[in-house]
1. Check the numbers for distance in nm of label points 7 Å out along Cα→Cβ at positions 40 and 80 across I, II and tell me which is largest.
2. One of I, II was used to compute helix-only ellipticity at 222 nm (-39500 (n - 2.57) for each DSSP H run of 4 or more, over all residues; to 500), and the answer was -22500. Which one was it?
3. I, II: which one has percent of Cα pairs over 22 Å apart, as calculated, at 65?
4. Tell me which of I, II gives 15 when you compute relative contact order in percent (Cα under 8 Å, 6 or more apart).
Structure I
Amino acid sequence: MNPKKRAAEGRAAFNNPSQPAGRNAAGTVTAQSALGKAVALHLEGKLKEALHELDLAMEHGESTAEIHSARGHIQFEFEQYKEASQSYQKLLEIDPRHPAATFNLAVCLEKLGKWQQAAEGFQRAWETDTKRTDALVGMGVCLLHMDRAQAALDSFEKVLATDTENETALFGKAVALQLTGRLDEAAEVYQRTLEKSPNSEDALLYLISIGIARKDYDTIRKNSERLLQLRPYSQAAVEGLATCAFASGDYEAAAKFCAKLVEFTPDSFER
């Protein structure tokens, strides 16, 4: 998942670099002047300095929706998700109908692992704008983390009903199908993912796990070998090949694979 991409939308505070930069004629800090200077610094790639200008405005009592939106944007870029979430919360206190704040706050909460709060935020964002399928995707991801696979599946299905090629929703659907025991359907979706992204390690990992659950050793072997080509030190791939070797009675090969596993995880491997 790429929350940063979703969170990049709707930040009007940085869309008007023509605002006057610096302090006003009297030398005092105003929201407009601080925002203008922050815009210029942000465009120059000076994020730290831009955030400093906005913080300075806050210290001088300037607490506008634009200031909080801009601060949230830069804080997110710095991966300061807690601080960014606080900025978006303050923005919503000032402007409860802000078109992007609810969504951006949900993204921050998702990054912080606050799945329930994030899911509720994505739900509100989608209810406000039902064309916003990225909110449904975010909600589905959170629901998966909350072990609510069927509800997550419903969210991903809604996305795919209008955007059949949405890769995140498609992969999320496969995970949800697997978690609800619909292994054949999940495997089909993972295969579709591999057709579009042949180097998808996650898809190969899940196909290996499905193969193990179904005792489909051909599937395990094929995907394990493919994964090893992409990641030579993949523990999951070696475990898959060891499983196949034990199943076929090739104990010499199994011993070699187990030795490899000991090399990978000497402290955790059960002898």
Structure II
Amino acid sequence: MILNNCFSNKDKNNIFHVKMFTCGEKLEHKSDTFNLLLFVSHGEIRIRDNKKINTVRPEEFIVIPTGVDVEINFIRDSFVLVVSFDITYLISNPQITNRLKLIEPRELFISKPISIKNTLRIFLKGIYEYLEHKGIHSSVYPHKLTELLLLICFSYEPNELQNIFGCLKVSAFQRNVYAHYKGIRSVGELSGKLNMNKYTFSKQFNDEFGISPAKWLSQQLAKDIIRKISNSNILAKDLMYEFNFSSATDFTRFCKRHYGQTPTELIKQFQSKNFNEGL
């Protein structure tokens, strides 16, 4: 069974999953799209790739990069938080890229198990509580994921970060895409920034990202909108102008497609969240 397939169809669209696995359960996993962080709260899991076997125990986590075939065996009943993310979150955030600038890419295989530090443990406790009791609206997930990655980057020393993130491959083409995509809405404009014709660019993009450039650009825009709302008290009309939507109808259609809410409903949700967290 593929690891992501052990969740419901609704859960597959989310970033954070919590699941209890039973002793003796076995999964096979490979993703060409998402990297995985596996945090073990209790229990014990054994992960095999083509290089070695790692055992992950309580209060430890491990990174499984894209493109790696792994077999996961649950040695004991295990409570696991699975976090899926693409490389965008590491490259598009200046604080994270600055912290990881000395990390050297290494051969593609899973990381060694990493001990969960106290600052990270406190954050994860909040995630567990959200998922078990309140649930997290899908529009909040990217914001929480960025918080998690920032926390890891600033809680661990460079040699530890080498183990955690050194397995995540990023090509020169991907780096150029991340460096130029901000503010761009069309594939033609982005291919022009990289001095490539649209056909060649689209083919290479599909090969390396596993998704069409048009769909990817739409997803990045959705993430950027959430980041903006999360860090400001911006009005819906100002948000529409800042992200260059042609009309209120166009903006509303985009928000409903990506978040299931109108722009006003989305902003109210985050304003309420920020107010409650400040109490």
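1. That would be structure I.
2. Attributed to the structure labelled I.
3. Of the options listed, only I reproduces it.
4. II
Here, each number is a calculation from the coordinates, and none is a lab measurement. Everything numeric in this text was worked out from a predicted model, so none of it was measured. Cβ atoms are built from the backbone, for glycine too; each structure is taken alone.
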